[in-house]
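The structures considered in this document are given below.
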Structure I
Amino acid sequence: MLKVYLWTISFLRPYLLGLALLIFCSLLVTGSQLIIPKFIQYFIDQVPLKQDAHIFIWLLLAIVLLVILIIAFSAIRNITQRSLQEKASRDMQYSIYSHLRKLGFSYFEKHPVGESLGLMNTEVTSLQNLYRHLLPWMINNFIFSIISITLMVTISWKLSLIIIPSLLLYYIFGPYLEKKASKYGKLMSDERVRFNQKLYESMASIHDIRANSAESWNLSGVERRYKQFNQMMIKTYWFAFWRGTNRRMSYYIGGIAIILVGTQLTLTGDMSTGSFVAFLLYYFQTMHILTSVVTSITEQRVLMDQAEKLYRFIKTSPEVLEDSNTIKRNKVYGNIEFQKVSFHYSDGPNVLNDFSLSIKAGQKVAIVGASGGGKSTILKLVSRFYDPTEGRILLDNHPIDKWSFQDLRENLGIVFQETYLFGASVRENILFGRPDASEADIIEAAKAAFAHDFIQELSDGYNTLLGERGVKLSGGQKQRISIARMFIKNPPVILLDEATASLDTISEKEVQAALQHLMHGRTTITVAHRLSTIQNYDHIILLSNGKVLESGNYKELLDQKGAFYHLSIGQRLEGA
């Protein structure tokens, strides 16, 4: 837990000067606030006796100056505190987001999106409270308590002793209530993450839910998850209520005892009226703080539980690491070679077994086979979303793990089956391929992808906002926007992952025309599901259980009358 705590406050390290200013201002403000009861004591004890107007005026001026001092330094303290907390919160959130981007495919395939959103929102927001509320509170009140207790003892050590049973009264039930509040606070945090995940799934699958008339089923699932979250929230607030009640009872009972004893001391002349009033002011302020200590410790424990999730996340090492001594190539030709590559996901069986393949620059290679045979895995390995378990992959005779991620992926163009379009304009979505491209480059890329004509027909042309995930476009139009990105990026290597699998016949023809234009003169690896689209490829690999079953060009494979031939016949029969 100490490591977690040190990690959370490490984000304040760059701002030590501001932290020192915050502590200095807190000292001045707290000291000034604590002097005021002493002035009140003097006012009650001395001014009526001496009946001197000058003393009254000077005392009043001193209080006014103190109030001005408190206001001025409180403003500086609050501004400094806000600046520190926002900078530390920003740095922490940026650190979490940066690490999230480094973890890559394997992390996102193992962890639901809702969990990551929970980390970025709920957990980070909760931890920001440490900077925004708890840490400043602890600094201010630690200083206040030390000075206040010292002043109380100097006023009356007898009355000061009453504080001890008052605190003991609180600590009989306080720790139990705090422990329960902490326990249910942690459970509430866990349930919130699960609820966020359910909510995300519900919104992400809205089309499928409506298409299958499953609104009631979905709503009942969301309600069930929310009820579980709500139950934890109610229990947390229930124990928090009794925690506050216990605190108030303890210092009110202590206050009554102090009034009784203090009145007796005043009547016997052992204590002045002003001293008694000043002590009471100090007592209620200090007891409120001291009984809040357990609460703050509990809240801090809850925050540390949430911080521990972030700490474990930030300490999660990416499965694919960038080499510290990467190579730099001015020109990439696109020669790719697989040398006895084997691969498996986590602890599962091998998806690829001793796979070898040599692709010359400019060649078009298609990979076909049954679902789960390792076709898409090959593209993920080339992109270094994963590293091979055994063997290696070369790009232009250099192992791809010696390339920087940026250099490698700048030279790869990937078109997935499901194209992700941002809820921005058509222009911005095409610029995703190369943000510094000119307007002429955008239009040229769109024309090359056979997308320019339909873009012109949109309500606002290239400035048309596409909505979330490009909801305003058809599947074929989305793919052509994706292909336009590749044209504007202009990579020497193209990877196509069943880019036309989900399209109708007409859309497929339009996209295939754009793809043929895109593939010209570039090294291309295509994962194909329709054999009719790969007849002109230089080389075709038929995969089965991660191994090369057959290979050759389209005509050679048909002439062999083997598995590819039967697959071809089956496809034709299915389409007849």
Structure II
Amino acid sequence: MRLTRSTGVLAASLVAVALAASACSSSKSTTAPAKQVAATQEQINAQPVSSLQQGGTLNLSMEQWSSQWNIFSANGNVDADTQTVISALLPAPYHYSADGTPTYNADYLTGEPVSSTVGGKQTVTYELNPKAVWSDGTPITYKDYVANWQALNGKTANYNPTFSVGYDQIASVAEGKNADEVVVTYSSPFSDWKSLFAPLYPASEYATADDFNKNLLTSLGLSGGPFEQGSVNQTDQTVTLVPNPKWWGSKPVLDSIVFKTISTDATAQAFANGEIDSFDIGVDATAYKTAKSTKNATVLQAGGPDYRALTINAQSANLSDVQVRQAVSEALDRTAIAKSDLAGLPASQILVNNHFYMPNQKGYTNTSGAVGTYSASAAEQLLNAAGWTLPAGGTYRTKAGKELDLTLLIPSDVSVATNESTLITAMLKTIGIKVTTTSEGDPFFTDIAAGKFDLTVFTWEGTNYPISSSISLYQNIQSGNWGQNYARIGSSTIDSEMNTAAGQTNPTTATADINQADQAIWQEAGVIPFYQRPELEGQVKTLANYGAFGFADIVWQNIGFTK
């Protein structure tokens, strides 16, 4: 399971210990660790649309059924699969290449938006494609941009957005020379302005807070993309997309796309059975073997921006003391976790020591310090200092007569999360912390958002904008609505340094500022990255223009099957 960061979605797919590691490993394969995949790599079986057969149905899977099709609403479990479905329907101002380079999307814009800064205020002007309409025939205009800004700026009463980064810096969104020109004025410069209004929802869906929070619980709503909702079957938990007859761009190759809800551990077999045409292998050596052995199938690989991590709830009673959280982090042998999780996969076992950049991305530096360094003895000293002591002959530490007991919440159908829970339990036991694992199905994401956990493991799905997309994960929220800050950590210092980075127009300076903030984030010990999650896609050989995208976006109308 995967969850994304704000501009894109979170994914949970989430040594005496060495014995536990080998016992829980999904494979004893001797597959040698692969070299680190370049951040610019994608494999999608790229083919000219003219060489594809017209028509056909693409069958894909979703890890769990979505309770909210408004991906910006905090009311519901919005995961990576939900965003994938929505991306086939809604406008986005930019396309992205394999290395993350943005190019304006000519289906929605007539040219590159113009950004200028005068007197400390930044203005961005968009020229909209006059052919662009919603599926009910309503033109896409500046009014849609106004509605999205007002819903997502975090200042409009009763709206409950997942994040507001960037939108909260906008002073106004107005009509330019006509309804097809949008003028966005920022109160202060925002470096990642290209990340905003992606996707763009129709103004009618965001007209009121009630619309924003409830309109898209069981329906995908209007489309402004190449596909639209054909059906949403709540009973079978399937979504069918069909070509949008109001679409003004290149005609889609496919007749339909069907998303089927299939548990993570069952997707590989569903693929082998021919029920789906492509699936995310993730951190699953058995699934990798299944894909490799399936007739007329292949495995594609990209250098994606996703990482596995442990999240520690700082508002949990036993974890409110930062020394205890730091002890948890320092007691984890992240190298052993990576080795166990990735056994049997063609993936590098390189630790992630930064909350914003992946090891194969420009800007990456190790900011982890002592908190990211494995040392059981140092962890024990932190617990002693926090007043948690080990009784003579006892196994678990106590304080004021209470045992140091933590609950680890994991998704019920994800083998890598089960593996990690076993490893974490064993590692923390060595320093006197008791861990009890609980597993859940659909309520997993909901309980994470509500803070109903002590520890949890999942995958963060990255975006092309590592700074702005990650700010909401570590903002020091005062209102109590923590949004994507599931660890519930933060400080005014971290906020100040992150905001400074987001306001920089010089990328080098922005990177230096955000890495400075990251040192403080590590000290809070709320999110402990493990390793970069391999992007491995098993799919039928005839499927074209789809696969392991890395930093590139999906161009849905170009997907099809070879003749």
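Derivation of every value follows stated rules applied to the coordinates shown; laboratory data play no part. Model, not experiment: these values are computed from the prediction. Cβ atoms are built from the backbone, for glycine too; each structure is taken alone.
So the values come out like this:
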| quantity | calculated |
| --- | --- |
| For distance in nm of label points 7 Å out along Cα→Cβ at positions 90 and 170 computed as 1.3, the structure of I, II it came from | II |
| At a computed 37.1 (mean projected area of the Cα convex hull in nm²), which of I, II | I |
| Rg and Dmax of the Cα atoms in Å, for residues 106-201 alone from the coordinates reads 21.2, 66; which among I, II | I |
| helix-only ellipticity at 222 nm (-39500 (n - 2.57) for each DSSP H run of 4 or more, over all residues; to 500) derived as -7000 - corresponding label from I, II | II |
